[in-house]
Structure I
């Protein structure tokens with residue numbers, strides 16, 4: 001398949017198009033803001049998101065702050081729970097139970113990672129699947145196989161949204177995902193299959209990785225390994241989505257793709273930062289809005 005582009009205006013260009021996740025996320029936030037206003041006017045409902053942070057992980061604190069700012073921007077009601085690192089699991093589960101029954105809260109997000117003494121699975125299992133706006137509950141992951149979860153996991157869902165908004169054809173495409181995590185690789189494989197792509201998932205045991213990645217019309221790098229996808233691993237005209245967020249020794253961020261080697265070969269490519277990252281937060285807002293909309297219809 002040559003360049004997988006429906007948009008004729010772009011198809012005539014020979015240069016790579018840098019996919020701007022910041023711009024798409026901003027567009028989505030303003031769309032959600034408008035929808036929230038309508039939902040409030042017509043049904044008196046304001047989407048509510050509760051974010052729970054256990055401990056002092058610096059990256060998690062930044063994420064939580066940004067999520068709270070996002071809520072403010074789109075007109076959500078938000079509630080933050082900042083718990084000390086030594087919080088008992090039973091206390092956390094009690095808070096989740098309370099939020100499950102709270103009519104003002106439509107989405108519950110427990111910021112990961114959790115301290116070691118808390119069982120991550122027990123915590124995620126405790127969230128009502130209808131309020132699981134992270135899309136990590138086993139019920140939602142299971143329903144993903146039938147193409148019908150309450151909520152899709154935010155990062156892979158954000159990738160699908162980027163492809164959609166850049167008019168990149170998924171149907172019939174050869175999609176190769178490098179990385180099989182429960183958070184990105186596996187759910188993304190299901191989402192692409194649902195949209196009629198032919199999907200290959202690669203991992204550390206894959207033989208002749210470069211041979212497999214060169215067959216990709218859409219190549220997704222989500223292995224968490226700095227710049228492992230080199231220029232010679234990418235087919236001319238492929239769409240390259242980089243999910244990696246790695247920190248160099250100088251403190252700067254880098255993806256799983258060697259951007260400078262790949263940028264001239266790809267038809268579309270996401271940068272790091274500013275590609276997939278902003279979409280994860282945007283999809284969290286989208287999931288929370290959908291949860292509120294579902295409640296308003298009942």
Structure II
């Protein structure tokens with residue numbers, strides 16, 4: 001039993017790594033721009049397809065696929081913000097409906113280009129690592145490392161750059177930021193582009209652990225929102241902890257239930273936590 005728990009803890013860490021990558025961009029845009037982006041899952045999906053094209057079709061190295069996924073989704077996110085979301089700020093329902101329609105459109109465009117057939121992406125790293133008798137595939141370890149690197153880069157960007165200071169200022173008081181001369185429109189565009197790029201990186205990682213398909217982003221859209229709501233909107237620490245809690249709970253609960261049953265129990269856990277702490281685990285960071 002002890003070894004089984006250790007194995008599930010490692011599995012949970014790898015799941016948490018994926019969830020951090022998937023939810024971090026959503027948490028930033030949701031927290032700063034107050035935009036409910038229902039197309040976030042499709043940005044993850046596009047990142048996966050960017051990895052498929054780069055590695056499986058063009059035959060380029062995996063790391064170039066990661067870079068391509070970030071750039072492609074960041075550019076698409078920038079265009080989405082410029083053409084759709086910029087005109088809907090302060091109108092949450094319209095934004096939700098517009099991005100939901102956009103998600104359907106993006107799925108159909110991908111079907112037109114690549115067909116609905118799932119596409120495989122070769123795992124770039126074979127082998128496993130033994131940690132106290134528990135086995136962790138090398139690629140899963142790589143995902144955890146990438147998640148940590150992305151967190152560090154994001155934190156440094158937010159707290160050590162002029163753009164990060166302006167972004168945090170806008171998230172706390174948009175009107176005052178405009179009075180101080182901050183170009184909030186530019187901050188919104190770049191923030192949404194960066195968040196979209198992070199979604200693309202998540203898709204690039206997922207491409208090698210599951211087949212790439214037009215509908216693959218939906219599950220991760222739900223998981224990303226759960227992570228953000230559980231951790232607290234606008235809190236990076238909350239996103240990290242939320243991803244860890246959900247990842248470990250999903251993994252450990254499979255010891256006592258089926259995978260579907262574990263997901264149901266995780267939903268119940270989140271409902272109970274939100275019932276007593278509606279702002280999320282780290283919601284007090286919001287202003």
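Just so you know, all these numbers are worked out from the coordinates, no wet-lab data involved. The structure displayed is predicted, hence computed values, not measured ones. Cβ atoms are built from the backbone, for glycine too; each structure is taken alone.
Thinking only about mean count of other Cβ atoms within 10 Å over residues 152-159, which of I, II has the largest value?
Structure I gives the largest value of mean count of other Cβ atoms within 10 Å over residues 152-159 among I, II.
I have 27.4 for mean count of other Cβ atoms within 10 Å over residues 192-199, calculated from one of the structures I, II. Which structure is it?
II
With percent of Cα pairs over 28 Å apart as the yardstick, tell me which of I, II scores highest.
Looking at the calculated values, the largest one is I.
Figure out for me which of the structures I, II the number 3.0 belongs to, where distance in nm of label points 7 Å out along Cα→Cβ at positions 128 and 264 was derived from the coordinates.
This value belongs to structure II.
If you work out mean projected area of the Cα convex hull in nm², for residues 184-223 alone for I, II, which one comes out largest?
II
Assign the value -24000, calculated as helix-only ellipticity at 222 nm (-39500 (n - 2.57) for each DSSP H run of 4 or more, over all residues; to 500), to the correct structure from I, II.
II
Work out which structure the value 38 belongs to, where relative contact order in percent (Cα under 8 Å, 6 or more apart) was derived from one of I, II.
This value belongs to structure II.
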